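Novice: So, here's a batch of structures to check.
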Structure I
Amino acid sequence: MSLIAEYSVTARPDRGLVEVYDADAYVGGDEAYARSRVEVVAGDGFHLYLQTRHPDIAVRVTIRVWDAPRQPPEDAEGTVPVSLESETGRLVIGQVTLGPAGEMVMPRPGVYEGHATWSGRAVVAACCDVCNQRGAEGQGDSEGTVAEWSRCPRAEEYTLDLRFVRESDSEDDGEA
């Protein structure tokens, strides 16, 4: 199996949310967003919602396109199957109210399937808990919090491993 394309970007979540969507997609659905709060990553076909562990600490998002199905890595903290349609062949990594963090040009427009994996969520949660506890104990000055975060050994990472499965359905199909 060969890697066809790869793109990585750092994105800052807004209220714990980062989106991946086709450049021409409309706003995603509430149902997929609600599922992401439980499943970590969920989508509605044109949008994927990545629910981060911390509401506004930057995360790494990587999108990889393969020529064949790929198994999730064994060391991932979690994984879910995903499907994403990109009619334009351009995926946007969105930061909700902050705007796009980046854009990936896909090898071709169409439907991509695969899986999303994540790592670093547990480590970030533990660092967040320490900072919150320091604040609750009255030790939460900004300098101490910055120092505590600087000791966090890694950031959250989300990876989409996808493969092209078919062309997009045309809205004109079947019309005379």
Structure II
Amino acid sequence: MDKATKKQALLNYFSSFDYAQELVLDHDDLVRWLEECIEDFHLRNPPELTRDWKVWETPDEWERRVLANFRGTNNGFHQALELYRQGATDMMEDYAGSMRSLSKDMDVVSDRWFDYVDDYKGRKYASAMNEMRKKAANIYYTLSDYWGEDNEDILKEHITGPINETKLREYLPGHG
């Protein structure tokens, strides 16, 4: 597929209801895996382990601040998805934008405690976070027309993440 056609297909894909729904499902996974990690930490480790830790190094702080925030965002994402289905994109753009810039908001907590969580669960959480943030950025850049005048960045997989070419063909101009 030529560059111009691929750009348009990517714009169509990243602004589709299906892609927004994928983002919301990834955020659901993010919340679920963070809950799993916190529970796993408490089941596997004695309370004394964190006695000398700073409060922001413990899963308790993650539960109090991060998980509570993610749960609220998750409710908002589900509302935004319903509005998106009806053609209203503003709320989805806002939530996607806030998730895109999430790392700045998480500077106040440490992930030290993840070293004491089952590796599989920790990897699932990290994967869900990466998938969610990549999709959030793609949606935000698309809905806010932030890809730039020539939309060249939309073709760079180190920015968008890998895109399934077969899936992308469903979003070609004039398809369906």
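Taken together, the values in this text are just the output of simple stated rules run on the coordinates, not laboratory data. Bear in mind the structure is a predicted one, so any value in this text is a computation, not a measurement. Cβ atoms are built from the backbone, for glycine too; each structure is taken alone.
Novice: As an exercise: mean count of other Cβ atoms within 10 Å over residues 8-15, calculated from one structure in I, II, equals 16.4. Which structure is it?
Specialist: I
Novice: With FRET efficiency 1/(1 + (r/R0)^6) of positions 48 and 128 (r between Cβ atoms, R0 = 25 Å, to 0.05) derived from the coordinates and found to be 0.60, which of I, II does the value describe? Before the final figure, lay out each step's value.
Specialist: On the way: I: 0.60; II: 0.25.
Answer by label: I.
Novice: Can you spot which of I, II the value -19500 was calculated from, given it is helix-only ellipticity at 222 nm (-39500 (n - 2.57) for each DSSP H run of 4 or more, over all residues; to 500)?
Specialist: It must be structure II, since only it matches.
Novice: With distance in nm of label points 7 Å out along Cα→Cβ at positions 24 and 72 as the yardstick, tell me which of I, II scores highest.
Specialist: I
Novice: Out of I, II, which structure matches 27 when relative contact order in percent (Cα under 8 Å, 6 or more apart) is calculated?
Specialist: Values: I: 27; II: 39.
Value 27 for relative contact order in percent (Cα under 8 Å, 6 or more apart) corresponds to I out of I, II.
Novice: Work out which structure the value 17.2 belongs to, where mean count of other Cβ atoms within 10 Å over residues 16-23 was derived from one of I, II. Kindly include the intermediate steps, with their values, before the conclusion.
Specialist: Values: I: 22.1; II: 17.2.
Derived from the structure labelled II.
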